[in-house]
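For reference, the structures are reproduced in the following blocks.
Please treat every number below as a calculation from the coordinates, not as lab data. In this text, all values refer to a predicted model and were calculated from it rather than measured experimentally. Cβ atoms are built from the backbone, for glycine too; each structure is taken alone.
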Structure P
Amino acid sequence: MTTTPAPGPLDRWYEAAGVRGGVRRVFHEEEEAGRVFFPEALVPHLDHPLTRALPPARRRELTMRHLYQFLHATTHLETRVVNGAAEPVANGRAGMDFPTALRMDAFKVYCDEGYHALYSLDLADQIAAVTGIPVPALDYGGFVTALRETGRALLPEDPLLAGQLQAVVFETLITAVLNEVPQDPAVVSTVRDLMRDHARDEGRHHRFFSAFFLQLWARLDRPRRIAAARAMPALIRAALDWDLGPVRTSLRLAGLTEEQTRAVLADCYAGSAVTARIQTVSRATVRLCAQAGAFELPGAAEAFAAHGLKEPEDTDD
C-alpha cells in the first residue's frame, strides 16, 4: 500500500511565495500623517523617562530609526545567516545526504530571503528619501559578526553545522515584530503591509526549518548531537541579544547626551526584562530542541538553564 506524503510547507511556493506574486510596497508620506514607523511598545527605549520627555517629532524619528535598524538588519540576516545555511543544503554541499525535494525547498527559501532583503532595503531607502530623515551610516550587520563568533567558539571544528543551527534558531523564533506590526493601526500602513508580506513567507519558513532541524538531527552522530545540544542555548541567546550600536546612535541623534544615552541603555536593555523576553520569544525553538531529544543528552539541560531556558513541560504541539 502506497502512502501519500503529507503536504510540505513549500509545496505551493510557486503560487504563494511573495517573490512570485507580491507587489512592491511604495511609501506615500501624505497618507501617513500622525502615524509612527514602528509600534512604540516594541521599541524598549521609548518608555524611558528621558525619551518620554522628548518632543513628539523626536520620538517619531526614534521609531523611524528603529525601523531602519530592523530593515537593514533583516538584509544581513536573510542573506548572510539564512541563505548562508540554505545554499550548502541546496547545492548538496552540507556533507549530508538530504533528499532532492528538501534541497529544492532550500532553494525556494534562498529565493524568498533574497527578496525579503531587497524589499527591506527598498522601503528604508524610500522612507529616507521622502521624509529627509537619513538612515545613519552604521554597520547594521554587527550582530551577524557576533553570532558567527559565538558559533566559532561553541563549535570550532564544525562551522557548517554552526551555521545551520544559527539559521534554524532565527527561522523558528516567534518574531513578535512580524506578528504584531500589521495589527497596529498607529503604524505607517506601508510598513504594516510589508511586515504582513514578510510574515506570510516566514510562517512557511518556520515550518520548513522545524522539519529540516529534525532531519539534520537524525543525520548527526552522537558526539555532534551532544555538541549541538550544548550549543543551542547560547546560539538562541546570541540571536536575541540587542545590537546596541544603532540604538545608541539613534538616541544621540534625538538629542540625548552621552550620559543620558548610557542610562537609557542600562535601564532598557539589561536585567530580568531581557531574560523574560528571550524566554518568551524562544519558546518554539526550545520546544523543537526538546522534541529532538536534545535535553536528554549530557550537559544539555545545564547549558539551557545557564541561559535562563528550560525544557518545556509539553512538547507535543
Structure Q
Amino acid sequence: MKVTVTTETWPIRGSFTISRGSKTKAETIIVHLEQDGYRGRGECVPYARYGESIASVMAQIESVIPALEQGLTREALQEALPSGAARNAVDCAMWDLECKASGESVWNKVAIKPTSLTTAFTLSLDTPQKMEQAAIENAFRPLLKLKLGGPEDLERVQAVRRGAPNAKIILDANEAWSEEVYVKLIPELLKLDVAMIEQPFPANADEALDHLDRPIPICADESCHDRASLSKVIGRYDMINIKTDKTGGLTEALLLKREAQQAGLHIMVGCMLSSSLSMAPAFVAAQGVEVVDLDGPLLLSADIDDGFEFEQNTMMPFATTLWG
C-alpha cells in the first residue's frame, strides 16, 4: 500500500459567512491510497470548531500510515482513529480503493439503488437586504437553507420569505441563540412557514430543549457526531445532521443513520464546504433521508474533475471516476 496525502484549496463564489465568521476559500486534505495498480481517494475538511486544523489532521493521518502500509483494515481503522476529519479522509479512500480493486460499485456494496437527490442551497449570513436579494436570485430553488446568528435573524427570515415566497426554508443558527431568543422567534417563524431549525443552542446546552416546545422540528448538528452522541440527542431533537467529517467516514455514517432511524429520529445529511469528492460518500448516506444539504460544489467557483452534475438543485448520481 502506498499512501499520499495532499492539501487542496477551493475558491468560494464570493464569501461564505456563518455566525462564527467568514471565509473565501475551502481548504481540504485528500488521502490517496494505491495498491496493486488501483487507486482510492478520500477528502476531508479540518474544522476549527472541533479543534481541528490542517496541521493537526495531517498529523492524525500520518500516524496511521505505517499501519495502512501493513494492511490496516477499514474495520480496524474505526478504532485506530477517533471520529473526525482525519478518519473520514482515510475511511472514504479505503471505500474507494475497495470498489476499484473489486470492480464492484459502492452501490452494490451497500445494496442501495442510487437515485438523484434534491439538495438545499445555502444562503450565507448577511444583512436582511442582501439575503433578500440572494433569495430573489435563488427563488427557483425548492429548498433554501439560511445561515443565521444575530439580532436581525427574524428580519432575515422575513426578507428571504419575501424574496422566495414558494421555497421551503430551513434555518441554521450554528449554536448562536439563547432560550429567550428561541421563545421569541418560534411563533414568528411558524407564520413564515419555516420547516426546520438546525442547532439553535450551543452543543453543551442541549438540556434547554428538555423544557421547550418544538412546534418546528429541531435538528442536531454540532451536538451529534457519531453513535456515541445519540444518548444526548434522543428525546431532545427531532432530527440529526450526519456529516462524514463528523462521523469519521462513510462506515460510521451508515451505522449512525441506521441507529438513529431505529430510535425514531429523522435524518439530514449535510457537508462541510468542500469539493464533489467529499459529497460522493455523503450522497450514498443521503439516499432516502428527509433533508439533503450537499451543495458544497454549488458554492465553489471551481470543483474537482468529474464532479457532480447538478440540474438546478438536483444532484445526479456520481460517476465512478469521481469515487466509489
Match the computed value 19 of relative contact order in percent (Cα under 8 Å, 6 or more apart) to one of the structures P, Q, and report its label.
-> Q
Per mean projected area of the Cα convex hull in nm², the highest-valued of structures P, Q = P
Give the label, chosen from P, Q, of the structure having the highest value of mean count of other Cβ atoms within 10 Å over residues 230-237.
-> P
Determine which structure produced the value 18.0, 55 for Rg and Dmax of the Cα atoms in Å, for residues 150-293 alone, calculated from the coordinates; the candidates are P, Q.
-> P
Using the calculated result -20000 for helix-only ellipticity at 222 nm (-39500 (n - 2.57) for each DSSP H run of 4 or more, over all residues; to 500), pick out the matching structure from P, Q.
-> P
Out of P, Q, which one gives 0.25 for FRET efficiency 1/(1 + (r/R0)^6) of positions 182 and 214 (r between Cβ atoms, R0 = 25 Å, to 0.05) as computed from the coordinates?
-> P
Thinking only about percent of Cα pairs over 21 Å apart, for residues 142-205 alone, which of P, Q has the largest value?
-> P
